[in-house]
Structure 1
Amino acid sequence: MRENADKSRLTIKEFALKYGIYIGFVLVFTVFAVTREKFLTVQNLINILDQYAYFIVCAMGMYFVVMVGGVDLSSGGLIALSSVIGAAIMTSTKSALLGCAVVLVMCTLAGIINGMSVAKLGLPAFIATLAFENIWRGTAYTYTSAQTLSGIPSSITSLYFTKMIGIRLTTLIMIGVFIILFYLMTFTGYSKKLYAVGGNKEAAKVMGIKATIMMVSAYAICGCCSGISSVLLVSYMASASASVASSLSLDCIAAVIIGGASANGGEGKLTGAVVGALLFAMIKNGLNLMGLSYFYQLVATGVIIYIACAIDRQRVKAGL
């Protein structure tokens, strides 16, 4: 009888570790729905997607880096630098297309540099990307003299204000990014190679998988998603500043891990990363509706990051 009880408790623990994100999502959603009338309105739920589309896209990119056992702490600084450079190009040339193209190319190249630093030079991902975070953000502050850039072309700001089928274009772009990445991970052989490299790089090489190329591609995808996030954020804010996205990288990493990914790599789903990011967005929205300041949101974010690390450690111990 005691053995059966122990097995039952273990099964419950495994279930909680595997599906805790969805349980937590439902609980948090229920709490805010019961305590705040405005939370459950259709308009507010749509606003969560609209306002945090940039964050969800960035979290999707971070998912690929975590899958190969890495991290990217430079995403926030890269978004800051690319947004001010893109905004400067847009305002000076009056070409939103040129500005967006520069942002996407710049961020993708930055992702490749990150990947080469980790995969080719053998630098620790934490140190290499943290260094670039400081480089990118410091350059952004130097370039703007810590001033906010305004005068963003209406063709960019309209991405946030224009709706199609009742949904803002920024949200539609986010959905489009998800569909593309979901297809890549579900209907191509890329996902198997990515999981193999994240699970065991040496074993992946024996299998004929080019681990270096896979790692660089993961960082490149993360960089490209940072570029898309940069455009979405500029559209939402109608300005660009070197101070934006200061804690975005850590938030995205936490969202991915809370969504079921392992910090050691090789395990996790894109949908889980999206749910984790939505949980972050929902909590921030709920706290805003409660009238709590940004400082309380920082506390809540810290608690979530701590819980994410604890859950990941428990998953490792349980062999899940």
Structure 2
Amino acid sequence: MAKKKRIIRIGGFLISGIFLFLTLKEINFHKVWETLKNLNLYFTFWGVVLFLLANVIRGYRWKLMLKPVKDVSALSCIAAVFMDILGNNILPARLGDLWRSVAVKHKENLPITTALSSLVVERILDGLVILLGAFAGRWIFTKVPSSMKQAIMYLTMGLLAIILIFSIIYAIHEHRYKNSNSKIALQVKKVVSALRFLGNVRNTVFIVLLSILSWTVEFYSYFYFLRAIGYHGHMSLALFVMVAVNIGVSIPSGPGFFGVFEYSTLLAFYAYSLPKELGLTYAFITHALRYIFGSLVGFILGSRWYLFPSKEEEEEIEELNLKENGDIN
């Protein structure tokens, strides 16, 4: 197990290192510094606020997705989403996703398998919304690079693969494990339970609308960061950066997706024939602020999570105190 963790860690750092090298190759850092000095703090502030708001919306959406399995509090779900961000920022290979599932099990007693499965379903929803946005962008915006077609193709292939896996698991559950209580059957049922929200049409529609809202808010976060560095070109660049970055960070890399995030951003800027230095400045500002504030909120909410017990934990503590004092048998 220790050897496997070491391989994952080394592999993640290696991937980040390669992309970071490709990003920094032949960069004029004087031009980068000049752009940084003229950063618009007003647009920067709103870029950060909208990034945080998008993830608050996703936290509430996760609550609705889990509700058919267990009525988890909205604060717990929002905290878990930001702890996921914090985890991915300090751990390699997207291990923050696992941390999020372990945390919600600790606080809300939700099975890890169910939490992880719902997280995968959440990623599918996000991917479908981004894909929808990419398709819509090709029709709405007059200037969209031809490379957007490739991004759409890669995203579609990834989503179809994940949907196929879930479809196979669901089919196995329905035909083999539905009435079984074996260990394998119980695990399969936990995976399938992540899809229960689909049984309520009204709830499903609201979840889809929240998904669209969260990514619309995030799109404007990317857009405001563009305004912050003085870019006044076509706003479709914000959409393409968002698509490119989300495809890029799906690759298991080092902590914080350093290198991968920057290189994905540069690809988007390159497609618009923009200077590499401008793209690097944008990537640095956007990534750094998302990293700092996402981690900070994750740390604050995570600290509150572990420092302040839930009602169930308070009852257990009170019962233990009563036993120690001899008030109950």
Structure 3
Amino acid sequence: MLKERVLVLMGGYSQEREVSLRSGAAVLKALENLGYEAAGLDLKESSIHAITDYNPDLVFIALHGKDGEDGTVQGLLEVMGIPYTGSGIAASAIGIDKILTKKILTYEGIPTADFTIIRNNNITSWESEVQSLLKNIGLPMVIKAPTQGSSIGTFIVREESAILPALKAAFEYDSEILTEKFIDGTEVTSTVIGNEVTEVLPLIEITSVNEFYDFDSKYTPGKCSHIIPARVAEELQKKIGELSERVYKAIGCRGYARIDFIIDHDGNPYVLEINTIPGMTEMSLVPDAARAVGISFDKLVEKILKLGLDIPVRPRE
């Protein structure tokens, strides 16, 4: 039986380009191991016409960040009538935007840290903005560029003097930023796989040698640990699994996604964010969670591919 012809999209223009290239290379190798006819395409180096030239049966999206994880490429592929892996246009656009995600979580009654939104064009005085944050959020606080992944543009602020520099640094990435109450506790991550029917992979506890699980600790060997099973009570693991599926379905995800949580010292879990195209590198969390239940990296890639093929697309002309 002939296997599908697959094109792996990787690279692109976002701040996460290098991570995407690593994810894409790992996925491409797995597809080749499985006997698929597969090729990789760096969207920064090639025209989008190269997609139609290759004429794939499916596109495996290994792009991270803007122009890949935000619904842009998903919309292009839908217009072209080409099936693809992962979430659709709307879920991708919502998932990459931490502000939109927080609004949906709040509406759905899913626990998440208290937050405020600051828009650059609404600021009349930096000093009054700082004082407002101190009053409404308090120290310590987290300041985030909402559409960046891999903790790019994220700052934990513990002193008043650090608020303004963090705000200005975050505004270099986005025109509006998210500020959150800092929750001290245990960071865990949960992987959900599926379309209509979903399953939750084992919970992973994350530790880092840095102040938090930032870009450096995520992608530098030896600077973080993935602890499986997480050192969390079984009842709490079950609760986080249920919350993960609620988040997944509230956003409208399909294929696979990773939801990050912080558990405070009283044992209360709070959703930090969702990743609709999680990393697939040698240091990534989703492959680790899959291996914990006996799913090899190659089989994980094939499972994600099959879920993408299950979604109907418009006929190609």
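Numerical summary
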quantity: Which entry (1, 2, 3) yields the derived value 38, 24, 19 for semi-axes √(5λ) of the Cα gyration tensor in Å; calculated: 2
quantity: Comparison of 1, 2, 3 by distance in nm of label points 7 Å out along Cα→Cβ at positions 176 and 256 - largest value held by; calculated: 2
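Just so you know, all these numbers are worked out from the coordinates, no wet-lab data involved. These figures come from a predicted structure and were not determined experimentally. Cβ atoms are built from the backbone, for glycine too; each structure is taken alone.
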